[in-house]
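Asker: Presented below are the structures under discussion, each in the form of structure tokens.
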Structure 1
Amino acid sequence: MKITKRLAIHTGFGMTSMALPFLFGGFLQNKWLAVMGCFGALILMYYVPVNKHVSMSQLLLIDIICIVSFPLSALVATNTLLAILWIGVVAFCVQYILSNNFLIGPQAFFILMINGMLASLTHLDFNMRFSLVGYAIMGIFIASLLAILENTIFEKYPLTLKGIELHPSNLKPFFYSINYALFGAIAYAIGYNLHLNNYYWVLVSAITVLQSENITIARHRQFHYIVAGIIGCIFALVIYVFIHLTFLLALLSIIMMGLICLTMPSSYLIGNLFTTPIALILFKLVRPELGTNLILTRIIAILLGTTIGVIGVLCFDTIIKSKLMKKSMSKTYFLKFLI
């Protein structure tokens, strides 16, 4: 991995996006503001200059989707069945729009992660859930303003929604998104029915694999995600046992955000290695009573979720190959008829 000056500056912006929520939360003595603000700041990952003239269009689109979907996710948290259906709807809509426009980036990953979290907060009252929504949206604004500043200094791509289009005649993204949403919702439902802490982690692990183009890539991605996840959990376990000061936990999160920014352009899966300890550190700050049980839950979610993801990709791959075979056979019969 070559660290260019441009990548180093982008990393600095990424670390700043994580540091500011911690500063605001510390000043107001509100750990939930810091933690949810940090989760919202992960939206910076959707600033991908390689998308060129639609780079800022993607970021603005993601901002709008998040601002609309987050409150609705908090609202449906009162009804589990409704929450599962809602996660499926969000997964389909986001994945269909992004895949239809061939936009490079984390796809629906971070959007579904935060929506899944908000929709799982059944144990919190209405006011608290919507406070968390506000904190997450604050993090999104911080990340977006930093991305706009970075874009203004460097790429100077237009700040507009123009360029985002749908192509209804192309059915593959449509069926791909249905499959993605279906198995994402199944993963979310299974996590809930197993009564896992932070059960939306099963969804997160599943969609990491479901974003694969075919079963070969899916299996490869599953293997790497499991290895990266377990390494991340071991690292988090060391932190859980030996580090308890809020300042040090915050500093580690900021450093790992920097490592994500450095590694994500070359390897999305290596970047994911650092998302696991970040998530666990953030929850240690606000839910320390769960202790190391969260680490075990994360490992279970990784193994279960990636397996669901592989099954989902296998189903889609089989259907696509079956359709292509039927098309090939129909063309062969047609040619024989002509001959």
Structure 2
Amino acid sequence: MDICVIYSSPKLGDIILQLPFLKAISDKYNKKIIVCINKHISIKEILEEQDYIECVIENAFRKGRFFFHDVLKLSNNLKKKRITKVFIFEKTKGPAIAAKLSGVQEIYGFGIGSQKYLVDRSIGLEKNDLRYNYSHQSEKFLNKLNIVTRYDQTFLNLKSNTTDSFFLKYRKFPKPWVCFAVDSTEVNRIWPQKNFAQLADKIIGSNLAKTIFVINHENHKNYFQEIIKNSYYKNNFINCKMLNRYQIIHLINISTFFVGIDSGPSCVAGALGKKTFCIIGPTDATLPRFVSMKKIISDIYDQKREIGIKRCGDNFLQSDSEVRTISVQKVFDTIVKYL
């Protein structure tokens, strides 16, 4: 029996949030699993280092005229791997069609919409479940299969020889090392860069850090320059904008602790078991469930938005007005408390 878990989201944070569920399946059947992810995430090498993952299949999961091309490609990969059991952590029909075409014997999916005709209909979610966050959906899905999820584990472990060689590149910089992840494709999550600069000054001034690595990728904003412009310690920052995703994950791994907004790198830090301080914007603070993550929310955080109107996130505030209310002192005090 070879097992494959399929998840098509192109976002880094989304796949990292699914790792507890992937590991739960591996633990249930006492064997490594095969994972199929969106090729745009570019973390195949990292995932294949995990002791619960056999290998990673990458697929484009495109729509329109490329839909059937990608379905057939996935179907051929499932045949080659001789997959007999598939878990689809979403309601999309493409992966289910691919599994059917490849002759997979057991296909489990959320079973919402047209997907219900292609998967085991005795195991599935209801349309109302889409109002809850992705972690809630996946956990409920596995509960129906009598698969228990645990969150008190490390879900990403990196090979020491790789980390050590990466470490050598930065050994000239004084410790402690801290990572800041300061941007997102969704502006409503972004804490002001001036605040990051003030927080850095407090952390460095208290000897909790001597070097701060700034993770930022958005090309429309020069967040790094905004930070150093507002800091007293301009020479203590390292701009990590040019690092690739593989390097970023290793950089987070070798840091003493991590501070960031609610985005992919924060999820990575939590999955690594790194002491993670996550500044939550107007989103759902219950979504990340890594035990090493300390969530910092605003005083006006509204629990009602943890359940969407029709789907998760459709009632999130779209501006950054809420995240701006989280003070530098509150973030600093939380860091001091839990360090």
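Asker: A value of 1.0 was derived for distance in nm of label points 7 Å out along Cα→Cβ at positions 13 and 157; which structure in 1, 2 was it taken from?
Answerer: For distance in nm of label points 7 Å out along Cα→Cβ at positions 13 and 157, the value 1.0 is produced by structure 1.
Asker: In addition: Out of 1, 2, choose the structure whose coordinates give Rg/Rh (Cα atoms, Kirkwood Rh), for residues 37-228 alone equal to 0.97 when calculated.
Answerer: Matching structure: 1.
Asker: Kindly point out which one of 1, 2 the value 0.30 was derived from, the read-out being FRET efficiency 1/(1 + (r/R0)^6) of positions 69 and 197 (r between Cβ atoms, R0 = 41 Å, to 0.05).
Answerer: Working through the options, I get structure 2.
Asker: If mean count of other Cβ atoms within 10 Å over residues 53-60 comes out at 17.4 when worked out from the coordinates, which of 1, 2 was used?
Answerer: Computing mean count of other Cβ atoms within 10 Å over residues 53-60 on every structure in 1, 2 gives 17.4 only for 2.
Asker: Quick check on the output: 23 is relative contact order in percent (Cα under 8 Å, 6 or more apart), derived from one of 1, 2. Which one produced it?
Answerer: Source structure: 1.
Asker: Given a value of 3.5 for distance in nm of label points 7 Å out along Cα→Cβ at positions 21 and 173, calculated from one of 1, 2, which structure does it belong to?
Answerer: 2
Asker: Name the one structure among 1, 2 that distance in nm of label points 7 Å out along Cα→Cβ at positions 5 and 165 of 3.7 was derived from.
Answerer: This value belongs to structure 1.
Asker: Oh, and also: Matching task: -27000 is the computed value of helix-only ellipticity at 222 nm (-39500 (n - 2.57) for each DSSP H run of 4 or more, over all residues; to 500). Pick the structure from 1, 2.
Answerer: Working through the options, I get structure 1.
Laboratory data are not the source of any read-out in this text; all were calculated from the coordinates shown. Just so it is clear, the structure is predicted and the values come from calculations on it, not from any experiment. Cβ atoms are built from the backbone, for glycine too; each structure is taken alone.
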